[in-house]
1. Using helix-only ellipticity at 222 nm (-39500 (n - 2.57) for each DSSP H run of 4 or more, over all residues; to 500) as the calculated read-out, with -14000 as its value, let me know the right label among I, II.
2. With percent of Cα pairs over 20 Å apart, for residues 57-152 alone derived from the coordinates and found to be 46, which of I, II does the value describe?
3. If you rank structures I, II by relative contact order in percent (Cα under 8 Å, 6 or more apart), which sits at the top with the largest value?
4. Using volume of the Cα convex hull per residue in Å³ for the comparison, can you identify which of I, II gives the largest number?
Structure I
Amino acid sequence: MAIKGHLRDFSVAQLFNLINLAQKSGTLTLDAADQAAWVSFRAGKLIYAQLGEEDGTIMHILVKAGRLTDRQAKMITTHSSSKGDKEMGLYLINADYLTQKDILATLRSHILDIVFQLFTWTDGFFRFDPNVLPPEDRITVHMDLENLIIEGSRRVQEWDHLDDEIPNLEMALKFVDRPGADIQNVKLNPKEWEVVSYVDPKNSIKQIAKAVKLNDLEIRRIVYGLLQAGLIEIVRPESMPQPAHAPRIRPLDERVQATLIDRIIDRIRSL
């Protein structure tokens, strides 16, 4: 018999904890206003997750993670379009595209990304169907829930903070215009450099996230770090029209603008 209710009464973390303690097998369906997700468990362990209408096939996941190129995926699926995920995984291993370890690690990362997003869902309905598991052709993994719940709860706190700092992903970014802000002298990881390469008032933060394959939490985390470092600022995208009621404002004198930016940056650093 299915168990159902509202996320206002039971958080995702609480639901996962109940499934873990009871060692349940089945699928948890989460239905928010504009999106749905399915998370499957076997004997209290996480084995599979899918978000909305996103393509959950192994080929799509591997391409999204950068493990395969679009060209490789197209060539492989042309000759093996009828294969299920398990058959496709064996084909990739036997053809020396990837190892079993590569495939499972990518799948785990993909599932965790989905699950950690779900921890931030606070409105919507849930339904747990015992013994309902993913299709047989899907590749599943087995992950303990204890550490996952702890990490998910920590990320919820981080998400709340970042959502307050960067509430609107439709806004754009631009480099600060001030002496001493030399991006070349800053130590960034490869993914941060990818984000930096798209910084332009023409690109919204959401568009940048899509281009570099980051979820909402990851892009907010990187943007927040760049903001704190005083390298970028948030601006209205060039494609976004000014509000109808907003009066047209004359551009500030460059010297005044630079002083204002410095004051804002100093204020942010002092918080």
Structure II
Amino acid sequence: MELITAYAGACAIGLVLGLMGGGGSILTVPLLVYVMGINPVLATGYSLFIVGFTAAFGGVQNFLKGNVAIKQGLLIAVPSFITVYCTRRYIVPSLPQIIIDTKNVTLHKDTFIMALFAIIMLLAALSMLTKKETVQQPDTNKEKTSYVRILPYIILTGITMGLVGAGGGFLIIPMLIFFGGLSMKKAVGTSLLIIAVNSLTGFLGDLHNTTINWQFLLSFTAISIFGIFVGSYLHRYINEKQLKKGFGVFILVMACFILSKEVFGY
């Protein structure tokens, strides 16, 4: 029964990605942890693989449509994928099982990862619920922000992706717009390829540290990709603005649930 529920969730992840062009990856870790009972560290690694392949599918589609800016994408992808790999290869395995142990507070590694993931979910939900429609600006070759100034933000994004196994599109897209001067359409297309490279590179870092259940992982990913086809087909019939608001509320509720469960034990 758990496996059927997990595969239904995998289809839902792809469905959301197909409908919205992002956001489905934020469901992956909670599904793997709370439905399948997978350890959070392993679940975040699996999430990187699933996110990587689903994002690659969307990224290739956008590349063929001319919606990928290679130069700006590489400037962000190179430092971030190095950071993601190092995070999964060295930082995550080196985290102690008990991070904080005082008289009043004990913070376990799994709790830390899930709480951080919930905070990322809160930020993503607030981004969906508060984002206002803006007029797309045309592409420009002028850099809006100094690369040196934005580099720490890129590295921080890579560390965050490596720790929680999320795609981080809502962090990457603003960088492409304000640093790269891209339109929203090109920023979304370029971010998908960056997410794919970052996620799959981060997953490679996990190969040295854990045993992978390839049969489950590949079947889960295949069903997610099937969900993308269904979502892409349904996209034309659904109000995208209302969908994002509804999904934002759902993510907000999920984030509160994870925080209450992991931090307060409810």
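Values in this text are rule-based calculations from the coordinates and carry no lab data. In this text the structure is predicted, and so the values were computed from the model without any measurement.
1. On the way: I: -14000; II: -23000.
The read-out comes from structure I.
2. On the way: I: 46; II: 67.
Of the structures listed, the value fits I.
3. On the way: I: 22; II: 39.
That would be structure II.
4. On the way: I: 179; II: 135.
Biggest value here belongs to I.
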